[in-house]
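No value in this document is a laboratory result; all are computed from the given coordinates. This one's a predicted model, so the numbers in the text were calculated from it and none came from an experiment. Cβ atoms are built from the backbone, for glycine too; each structure is taken alone.
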Structure I
Amino acid sequence: MPDVMLVGHCGPDAIMLKTMVQRALPESSVELVNDHAALDASLARDVVLLVNRELDGAFHTGSGGIDLIRHLNESATKAPMLLVSNFEDAQAEAEAAGAMPGFGKSDLYHEDTTQRLRDAAARYAG
């Protein structure tokens, strides 16, 4: 089971996300990643990235989470990426940049969100 990296989230949001991830993927560990060095180190493992639309932390790729997704996709990361945003246009842009379908904070405990996380984790099965 892959670990889940909470990329660019503030403390309060990270707590909410961690609780939701632990319910959906109880075997996965959940870590907060708020700088590019920690992100690069995490990519050496099997991980799922939950990327915040507006990054909190020290990342050197553009201005936000969609730019980070685009950069990681262009560098051929194998890690599944999901954008965390309530904005449909941001979700569409993230998917065009290489992300799997993501979710908003208002949908944390919906069954669709749980399934999206499980689908991302399942990419490592086999």
Structure II
Amino acid sequence: MKILIGEDDMTSRLFMKKFLSAYGQCELAVDGLEVIEMAIKAIDSGEPFDLISLDIMMPKVDGIKALKMIREYEKKQHSKIIMTTAINDKKSVELSYEYGCDAYAWKPIDIKKYREIMKELNLI
């Protein structure tokens, strides 16, 4: 499985990489703009990411805008996108689903619950 982790916090980024590396090859992005660029490059190469773990609160471009831009760019095949956040904001959750996220995970990340989400999305 090809995985993109979009996370600006270094500790969270390394935690997610350690966890998700058991399921596939992980690439890391530190801001929303980098997530968009990496996702588009992967789509254009014919090898889109199977999973994008995307933090909402990111510099340059927030995760919700990055999600929207990725979904607008995708044609046939779309990556599974799990949004992550530490903020409890109903509007962010609603917007994420409106723009096409597949699931939502609250921080701190509960590995067992995240794994269950991955199973529900048929990633593992």
Check your understanding: Here P(r) over Cα pairs in 10 Å bins from 0, in percent, for residues 32-71 alone has been calculated and equals 30, 63, 7, so which of I, II was it run on?
Key -> I
**Study point:** Which of I, II leads on distance in nm of label points 7 Å out along Cα→Cβ at positions 24 and 40, largest value
**Key:** I
